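Once you scroll down, you'll see the structures, which are given as structure tokens.
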Structure P
């Protein structure tokens, strides 16, 4: 059964969940049946984090240009 993958509320929430998934994968506690779902979720979280970082970088650049 596939879980409902909600959008994280914040970068910190996404990063925390991503770290949890990585720890589970490294500890080999993920069943083969759940592996694809965990990898898919990790990809979603990584994409979310990258986008948040890009947005923040863009805001910083705009602040530097306006200063």
Structure Q
């Protein structure tokens, strides 16, 4: 999560929020979260979600691929 927040500080087109799902379980339902961490990448044409601890290069590749898929 820290990595995404660091990227969001550097890139104005990227945003990141961290939510404690045990405090806000209704958000888990809204975003269909089954595991943590959970990432949702939103672009102008839609969104893609993925879960689990991910190394930085893989996380970046997934974000770029999500944007390219739209």
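Just so you know, all these numbers are worked out from the coordinates, no wet-lab data involved. Just so it is clear, the structure is predicted and the values come from calculations on it, not from any experiment. Cβ atoms are built from the backbone, for glycine too; each structure is taken alone.
Some points to look at:
- Per mean count of other Cβ atoms within 10 Å over residues 7-14, the highest-valued of structures P, Q: P
- A value of -27000 for helix-only ellipticity at 222 nm (-39500 (n - 2.57) for each DSSP H run of 4 or more, over all residues; to 500), calculated from one of P, Q, originates in structure P.
- log10 I(q)/I(0) by the Debye sum over Cα atoms at q = 0.20, 0.29 Å⁻¹ from the coordinates reads -0.81, -1.24; which among P, Q: P
- If FRET efficiency 1/(1 + (r/R0)^6) of positions 31 and 55 (r between Cβ atoms, R0 = 30 Å, to 0.05) is computed and equals 0.85, the structure in P, Q: Q
- Identity of the structure behind 22 (criterion: relative contact order in percent (Cα under 8 Å, 6 or more apart), calculated), options P, Q: Q
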